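Where a number appears in this text, it was derived from the coordinates with a stated rule and is not lab data. All values derive from a computational prediction rather than experimental measurement.
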Structure 1
Amino acid sequence: MKKQFRRGVVCLFVVIAACIGLSAYSQNQEKTAEQVYKNIQTLKGVPAGQVQQAMALFTGSLGVKCNYCHTNPFDKDDKPTKQTARRMIQMVFDLNRGNFGGRNAITCYSCHRGQPKPDTVVALGKNLWLTPEPTATTPDASMPTVDQILDRYTKAVGGKELLAKMTSRISRGSRIGADGVLVPEEVYQRAPNKLMVTTRYPQNALMAGFDGQHAWTGDKDKGNELGGDEAAEMEREATFDKEVSLKGLYTSMNTAGKATVGDREAYVIEAVSKSGNSEKLYFDVQTGLLIRRYRESKTVLGPFPQRTDYDDYQVVDGIKLPLTIRWSMPGRSWGRRIAEVKHNVAIGDESFNVPGSKP
C-alpha cells in the first residue's frame with residue numbers, strides 16, 4: 001500500500017511541476033529516457049524530460065489513465081496494451097519519417113481523438129454546407145497594438161509604481177487535485193526571480209522551485225535539477241515583475257484578433273518564447289486582465305499543449321491578483337485556490353535552495 005501511495009504521489013508531482021510550466025520529473029534534462037527510466041524500448045534516445053509529456057499525450061489522446069497500459073511497478077510488461085502501445089508509437093514514427101520528412105504531422109490524437117479505439121466509419125449528421133462559427137476574428141484597424149494591450153494590462157493589475165514597491169509575496173491556499181481533493185499549498189516568491197511551491201500531501205511534501213539560477217523539483221530531503229524547456233519555464237514563472245516585463249519574456253509578439261474565453265471576449269497575442277515554443281495570451285477586452293495562457297512545447301511525439309486560466313481577480317494591497325488558477329494538459333486538469341496573500345514579507349535565501357544542497 002505504501003509503495004502504491006508513493007507512486008501515486010510521484011504521478012501527482014508531475015502535475016505539480018506542470019502547474020508552473022514543468023512537464024517532466026527528471027534528474028537531468030541531458031540524459032536520455034533509457035538512462036533515467038527502466039525498460040525503455042521505443043523511446044530510446046529521447047530526452048528523459050519528454051517521457052512524462054509523452055505519457056500525458058498518450059492518456060489524453062486515448063482518454064485513458066496510466067493503468068490502461070501500466071501496472072505497479074510501471075516497468076513491468078504484463079499488459080498486452082503496453083505491447084500494442086509500443087507498436088503504435090513505432091508506427092507513428094515510421095509514418096512521419098516515411099511520409100512527412102520526419103515532421104510530427106501524425107500523432108496519436110490524429111486517429112484516437114480521445115478514445116482507445118479509433119473510429120473507422122464517418123459520422124453522420126454534420127451539415128458541411130453550413131459555415132462554422134469562427135473561433136477568432138481577424139485583426140482590423142480597431143485592434144489595439146501589442147504595446148497598448150500590455151500597457152493596459154499593467155495598469156489593470158495596479159500600475160508600474162505600485163508593482164515596483166512589491167518585493168516579495170507569500171500565497172497560501174489549496175491545490176485542487178485532478179480528483180477534486182484539496183490539499184494545502186503555499187507559494188513563496190521574491191524579487192527579482194526566486195520561487196518555491198510546496199504542496200503538502202498526507203505523507204509527503206512535494207516542492208518545486210527556482211533559486212535564481214537553477215530550477216529544481218523534489219521533496220524536503222532531496223531536489224533534482226531541471227534543464228531545457230522545464231528550467232526556462234520555471235525561470236519565467238519565477239520572474240516577480242511579469243506584469244511589467246511580460247514583453248521581455250518573449251522573442252516576438254503579434255496581435256492575432258479576438259477570441260471568446262468562456263463568456264468573455266479577449267484580445268489574443270501570439271508569441272514565441274525564448275525557448276522557441278509558440279504561445280497565445282488572452283486579455284479580457286473589458287478589464288484588460290490576462291485570463292488565459294496557452295502554450296505548446298515540442299516533443300518527439302508532437303506538440304505538447306498546456307493551458308493556464310486565471311480567474312477571480314481580487315485586489316490585495318492595491319494589486320489585482322487571480323485567486324483561482326486552473327491548469328490543463330492532455331488527460332489532466334487541476335487548479336489552485338488562494339485564500340491568503342501577504343506582500344513584502346522577509347523571505348531568506350534558504351527558502352529557495354535546492355533541498356539537500358549545501359548552503
Structure 2
Amino acid sequence: MNLYLDNGYLDMAQIIESGYPFIFVPAARGTGKTYGALKYHLEHGNKILLIRRTQQEADLQANADTTSYKKIFNDLGIDEYKCISGNKTAGAILANIGESMRILAYTGALSTFTKIRGVDFTDIDYIVFDEFIAEPHVKKIKAEGMALAQLYETVNRNRELEGREPVQLLCLANSVNMANDVFMYFDLIRPAEEMLQNDEEVRILGNKLLIIPQHSPISEKKAKTALYQAVNNEFSEMAIKNKFILNDFTYVRKRDLTEYRCLFKVGDLYCWKHKSLHEFYFTFSRGETKQVYSAGYADLTRFRRDRWRYAAYYLDGMIRFENYNCIALFEKYMDMD
C-alpha cells in the first residue's frame with residue numbers, strides 16, 4: 001500500500017477504501033489524516049459519526065467557527081454551512097451540498113455517548129474517532145477501549161446478521177502514547193512495537209488495519225518550519241518523526257528464564273525474580289506458582305495491597321519486561337495511570 005499522495009499527504013481515500021472494519025492511524029501532526037478522512041466522506045456522500053473523547057472537544061465540532069470541517073468547506077468553496085447542538089450530548093454538521101442543506105456528520109463524545117438517546121444510527125456506515133490517543137494534558141476517561149467497543153456495538157447493532165457490511169471505525173491520532181487504552185483493548189501494542197522496530201508502516205491483523213506512517217514527506221518539510229526549529233527534541237520526535245514519546249523502552253529486554261524463579265501471576269502476566277540479583281521480570285511466559293491474582297476488581301485490589309512495593313521497584317528501575325505490552329498491563333494492574 002502506497003500511503004502517500006503526490007503532494008506528500010496521507011492517501012486517506014486508499015486507506016478508507018481498503019475496506020477493513022477497524023482502521024487505526026496514529027500519525028504525525030499535519031499529515032492530512034483528519035482533513036483527508038472528512039473530505040473523502042463529504043465528497044462520497046457518506047454521513048458519518050464524528051467522535052471525540054470529551055464533551056468539550058465534541059462541542060467544538062458542533063460549532064461553525066471551530067469544526068474540523070471549516071478548512072474543507074473553505075477549500076471546496078462551500079460558504080453555506082452550520083453546526084447544531086441537538087442537546088447537551090449530541091450535535092450535527094450540515095452544509096449546502098447541491099440543491100439543499102444536508103447532514104454530513106453527527107457529533108458526540110465518547111465520554112457521554114451512553115447518554116445519547118433516541119438517535120437512529122442505521123444510516124451511519126462510518127465512525128471517525130479523532131484524537132483517540134489522549135495528549136499528556138488531556139484528561140482520560142475510564143476504560144476508553146471498552147467504551148469505544150460499546151459505542152461501536154450501539155451503531156453497528158445486528159446489521160451483519162441482516163446481510164449488511166459492518167460499520168467502519170477509523171481511529172486517528174498523534175503518536176503520543178503506545179500504551180493507550182484503545183490499543184490495549186484491541187490488542188495493538190505489541191504489533192505497534194514490532195512495526196516501529198522493523199520500520200514497518202502497514203500491518204494487517206485479521207479485520208484490523210494498523211498504519212504507523214514513518215516516512216511522511218510532509219513531516220520532512222515541516223521539520224524546517226519555525227516551530228520545529230525552536231521547540232525541544234521530544235516534541236519534534238512526536239509531531240514530526242511519529243515517535244511515541246511517552247513510552248520508555250529502556251527496560252524492555254527479554255530474559256533467560258533459567259536464571260529466574262516464578263513468584264506470582266497477575267492477570268496475564270507472570271512475575272519472575274532473578275535467583276541471585278534483586279531484579280524482577282514480567283512476561284507472558286508461564287511459570288509454576290500458587291500465588292495467582294486475576295484481573296478482576298477484587299483480586300487487583302488485593303494485588304496492589306500485597307505487592308505495593310513493586311511500584312517502587314518499577315520506578316527504581318529494578319523490573320525488566322518482555323515487551324511494552326507487559327509494561328502497559330503492569331501499569332494498569334498497579335493502577336499507575
Structure 3
Amino acid sequence: MNATAATPPRPGAFFWLTATVLGLSLLAGARAADPDGKEPAENLPPEAEQLALTTSDGVELAAWYYAAPGEEPAVATVILLHDLGGSHETIEPLARALQAGGCSVVVPDLRGHGQSPMAKLERAAGDGPQADLLKTADFAAMTVTAGGRKRDQSAVRGDVESVRNWIKLKADDDKLDLDKLYLVGSGLGAAVAAGWTVADAAWPPIATGKQGGHVQGLVMVDPALVTKGFSISKPLAVEPLKNGLPIMIIAGGNDRDAAKVFDLIKRSRPTAWFDSRLFDTTERRNTSPAKDSEASLVFLKLGGRLSGDVLAAARSPDPQQPDPAKLILAFITATQSRPR
C-alpha cells in the first residue's frame with residue numbers, strides 16, 4: 001500500500017534522475033515536451049470542468065475534465081487515477097501539466113475518496129476518511145466493465161468505465177479522441193488502471209467496429225503491488241499488458257513494488273525492455289536490450305524520497321531536469337510515432 005500525502009510537494013522537495021538515465025532519448029523528448037514555459041493569458045488552458053458520473057452500483061462519482069488548450073486536436077486523451085487516500089486534488093499539478101502539454105485529461109475521485117463518498121460507508125466512517133474502510137471488492141469495482149454483448153448497453157460499469165463512457169459520448173461528438181486514450185495511475189491508481197485496461201481490451205468487436213482496446217499506453221507511477229488484497233499481478237499476466245501495450249513505470253525513492261511490477265512484465269518481453277538503472281560506467285552506456293524510445297516497457301528510476309501522488313505531482317523548475325509530467329508527455333509522443 002502506498003502512502004499518499006494530502007498536500008502538494010513543497011518547493012525544493014525535488015528529485016533528480018539517477019546518473020544511469022543521462023543521455024536518454026526520452027530525456028531529450030521530455031525536455032522538448034516541457035510544459036513549463038510561460039504562456040500569454042489568452043493561451044492559458046481552460047479551467048477544469050466538474051463532472052457528475054454514476055456507476056452501475058449507484059456510486060456518485062465526482063470527476064474533473066481538463067480540456068486541451070487551443071484549437072488543435074488534443075495530443076492524447078488521458079484518464080488520470082490517484083493513489084489510495086488521494087483525490088483529484090493530490091494529482092492536480094500533474095493533470096494541469098499534461099493539459100498544458102496538449103492533452104485532454106479526466107481525473108475522477110475514485111469511490112470512497114474525495115468528493116465520491118459511498119453511502120454504505122458513511123455511518124462507519126463518520127468524519128474520517130472512507131478510503132481506510134475500503135475492501136478488496138471495492139477496488140475491484142473500480143475496474144469492472146461487463147454485462148451483455150454491446151458495451152454501450154452494458155449492465156455493469158465501475159469507476160473508470162463511467163469515465164470512459166463520458167469520453168465516448170464526447171468522442172461521438174468529435175470533441176475527444178478515444179483512439180488516443182492513455183491511462184496514468186499512481187500507486188493504487190496504477191493497479192486500477194492496469195485492471196481496467198485488461199477489462200477494456202476484452203470487449204469483442206461487433207458489426208459496427210471495435211468496442212474496446214482503445215488504450216494506447218499505460219503509465220504507472222510508483223505502482224502498488226498489493227493494496228488490501230487487491231493485486232496488480234493478475235492483469236499483468238494477460239494481454240494486452242503481457243506483451244503488446246507500451247508501458248512506462250516511474251519509480252521513486254522506495255522502488256520495491258515498482259521493481260517487482262517491472263520484473264513481472266519484462267519476463268514476457270525479453271528483448272523489448274529498458275531499465276534506467278542498468279548503466280555501464282566503463283562503456284558509458286545503458287546495457288538494457290532495447291533503447292528507451294523503442295522499448296515497449298520502460299523503467300525509469302527517479303532519485304529522492306517521493307512516492308505515490310506526491311511523486312506523480314512533483315514538478316521540476318529546471319527544464320533540463322525531467323519530472324513525471326515531462327516524461328509522460330515524452331512517452332505519449334514516442335508511442336504515437338511508432339507503427340502499429
Assign the value 33, 29, 18, calculated as semi-axes √(5λ) of the Cα gyration tensor in Å, to the correct structure from 1, 2, 3.
1
Of structures 1, 2, 3, which gives 24, 44, 21, 10, 1 when P(r) over Cα pairs in 10 Å bins from 0, in percent, for residues 113-152 alone is computed from the coordinates?
3
